Each structure stands twice: as structure tokens, then as C-alpha cells.
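Dropping the structures in below, format is C-alpha cells.
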Structure I
Amino acid sequence: MDNRTKAAKLWPLVLTLVVVAVDQITKYVIVKTIPPFTIGSSFFGGILRIVHVSNTGVAFSVGDSLPDTARRFLFAILPLVVIGVVFAVYFRNDTFTKLQRWTICGIVGGGLGNLIDRFARAEGVVDFIDVDIPNIAVPGLFSLERWPTFNVADASIVVCCAILIVLFMKTAGAESGRKPDGI
């Protein structure tokens with residue numbers, strides 16, 4: 001691997017480190033300044049709130065009622081293996097575009113930020129960004145008045161995944177000789 005290829009693969013890792021650092025610093029500030037299950041600040045008439053909650057599950061608290069051993073395996077060990085595989089593919093693949101590399105590193109940074117919480121915090125992952133949304137309800141199934149509380153790591157994962165999906169769709173469309181609809 002020449003120096004240019006090496007640099008192209010290493011520079012995006014800065015984003016991984018930045019995401020982990022910002023995620024952990026914001027969680028530290030939340031834990032030190034806002035008591036658990038408390039609203040610390042409210043903005044825009046309550047549309048955005050900074051709160052302190054813990055999540056022992058994954059997205060939308062899925063799996064938080066699983067036995068501790070199952071949660072540890074599914075939400076800590078398994079993601080660690082997945083991150084290892086992603087990094088292996090990342091470093092062995094020379095066909096990713098620059099933007100694809102950066103988004104992959106943003107996803108990994110978010111994953112590592114939440115993994116740190118899973119290993120270091122017995123109470124689970126610290127979530128603190130609480131956003132109001134228009135009420136969504138399916139009678140007899142569920143009702144959602146606010147978006148599930150999330151953190152910087154979650155935001156990095158979701159935003160970078162969305163960008164990466166669009167990039168892969170554009171790449172697939174270009175390789176097939178046509179542009180995907182709507183892109």
C-alpha cells in the first residue's frame with residue numbers, strides 16, 4: 001500500500017476519534033449535571049429537551065428486558081465483533097470512495113461511543129437528546145408522542161448510514177449504467 005492510499009484510509013479515522021470524543025464528553029457532562037430521569041433544559045417551547053436517561057437495550061430500548069448475560073452478548077460482544085469486521089473490510093478494500101470511507105468511520109465512531117458506555121456504565125448507554133414529533137399512532141399497536149431519546153453516537157450512526165446508503169445506491173446505479181430513481 002503506497003503512502004497516498006494509506007493516508008486516504010487513515011485520515012477518516014480522525015472522524016471516528018472525534019465522534020467518540022464528542023459523544024463521551026457530552027455524556028460525561030450530562031451525567032455530572034443532570035440527575036437521572038430529569039429534564040435539564042428545554043428549548044423551542046419543549047420541542048427539544050436535554051434530559052438524562054439510561055438505555056440498557058438498543059434503538060428504541062429494544063431488548064432492555066433481556067437477561068443481563070444475553071444483553072451483554074447481543075449489545076456489547078456482538079457489536080465489537082461487527083466493528084472488527086467492518087474495520088477489516090475497510091482496510092482491505094481499495095474501492096471505497098473518499099466520502100464512503102468518512103461515513104464508515106462516522107458509523108464506527110458512533111458504535112464505539114455506545115460500546116464504551118455498555119462496558120463502562122452499569123446503568124447502560126446515556127441518552128440525552130429528546131425531540132418532540134407529531135404524534136404517531138397505530139390504534140391497538142403503538143403510540144409515539146416524542147422521538148426516542150438518543151445521543152451523539154446514535155446521531156452519527158443514523159446520519160452516516162443514511163449518507164452511505166445513498167452513496168452505495170449512486171455507485172450501484174453508475175455501475176449498472178443508470179441513475180437510481182430520485183437520486
Structure II
Amino acid sequence: MKIKRRVAIPIMSMLGLLLSLLIYLFAIRDRLIPINDISTDLQDPPTYHKVISLRSRWQNSPLYPSEFAAIQKQAYADIRPLQSALSAEKSFALAQHLIEQSGWILVSSTPEEGMLEATAITPILRFRDDVVIRIRPQPAGSLLDMRSSSRLGRSDLGVNAARIRTFLHQFSQQAAKLQ
């Protein structure tokens with residue numbers, strides 16, 4: 001009897017937590033934006049190369065869905081490319097440092113192309129989301145573009161937009177110290 005109770009209590013707790021999450025999602029369903037792929041560049045989103053091999057065929061496509069651009073423009077108008085006074089090389093080093101600092105899994109680092117790819121794991125449900133950062137040289141520094149997309153699901157509950165905002169904010173703060 002004690003063994004059954006020891007097993008039943010955690011199972012019931014998890015079921016209660018899952019039910020609470022489902023009720024919450026049902027309650028906010030009208031506010032959920034039905035996109036799971038966010039990019040700072042809607043015309044030429046950074047593309048995945050290495051993380052593609054980590055996605056199974058039943059997960060979301062690694063290609064940016066063009067129909068998301070209009071939805072994103074309306075819902076997340078503040079998410080845009082970041083112009084930095086840092087050189088492309090310094091921006092690349094800083095971006096890689098921030099990826100490592102954030103606990104994401106660095107999948108690919110290609111300095112000569114200005115490309116970084118990583119996988120972020122969500123804290124509670126352990127979903128894997130992919131991130132690609134593209135840094136291009138500019139006459140007065142560099143331009144950073146970022147894309148974050150969920151491997152699973154139709155709506156990301158704003159997680160990818162929050163991830164990009166946080167990263168760009170951290171990048172801006174650190175870049176200001178390096179100038």
C-alpha cells in the first residue's frame with residue numbers, strides 16, 4: 001500500500017499540473033499568436049544549416065514560413081536587426097560568448113560566414129528551440145540578425161520573441177561596455 005501511495009502522489013501532482021496548464025492555455029487561447037518562428041529580418045531571415053540535422057521529419061520545418069512575416073510585423077514590431085558599432089569580428093565573439101553564457105547548446109560557429117547556430121532548451125517542459133545568429137560587416141560596425149524557432153507546436157506562447165529581445169538587450173549592454 002505504501003509503494004502505491006508513493007507512486008500515486010507524484011503522478012497525481014503531475015496530472016494536476018498538466019491540467020492547470022491546459023486550463024490556462026484554453027483561457028488565453030484568443031491572445032496566442034499562431035507563430036513559432038521569429039526573425040529580426042523578415043525579408044531575408046537567417047537560415048539554419050547545422051541544426052537541420054537535429055530536427056526529425058515530424059518536427060516543424062526549418063524554413064521560415066513567409067506567411068509569418070505579416071503576423072510578426074503586427075505582433076512584434078519591435079523585433080528588428082541590431083546595428084552595432086562593434087566590428088563584425090568583435091560582434092561575433094560577443095554573440096558567441098552570450099550564447100555560451102545563456103546555457104544554450106552551441107551547435108555551429110562559423111566566424112568567416114558570421115554564423116552561429118544553437119539550441120535552447122525551455123526550463124519546464126524541456127522543449128528544444130533552435131537559434132541562428134548572422135553577423136554582417138557594415139561600414140560603421142556590424143549588423144546582427146537573429147532567428148529563433150520552435151521545433152514543436154504551432155504557437156510558441158511568445159517564447160521565441162522573448163528570447164530574441166533578451167539576447168539583443170544583453171548584446172547591446174555588453175557592446176556598449178566594449179566601445
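Computing FRET efficiency 1/(1 + (r/R0)^6) of positions 5 and 69 (r between Cβ atoms, R0 = 41 Å, to 0.05) gives 0.15 for which of I, II? Intermediate results must be reported in sequence, preceding the final value.
Values: I: 0.45; II: 0.15.
That value comes from structure II.
Of the structures labelled I, II, one was used to calculate log10 I(q)/I(0) by the Debye sum over Cα atoms at q = 0.09, 0.13, 0.20 Å⁻¹, giving -0.38, -0.70, -1.37. Name it.
Numbers: I: -0.41, -0.81, -1.34; II: -0.38, -0.70, -1.37.
Label of the source structure: II.
Of the structures labelled I, II, one was used to calculate helix-only ellipticity at 222 nm (-39500 (n - 2.57) for each DSSP H run of 4 or more, over all residues; to 500), giving -17500. Name it.
Details: I: -17500; II: -13000.
This figure was derived from I.
For mean count of other Cβ atoms within 10 Å over residues 37-44, which of I, II scores largest? Walk me through the numbers on the way to the answer.
Details: I: 11.1; II: 18.9.
Structure II gives the largest value of mean count of other Cβ atoms within 10 Å over residues 37-44 among I, II.
Every read-out reported here was derived from the displayed coordinates using simple, explicitly stated rules and does not represent laboratory data. Please read all numbers here as calculations on a predicted model, not as lab measurements. Cβ atoms are built from the backbone, for glycine too; each structure is taken alone.
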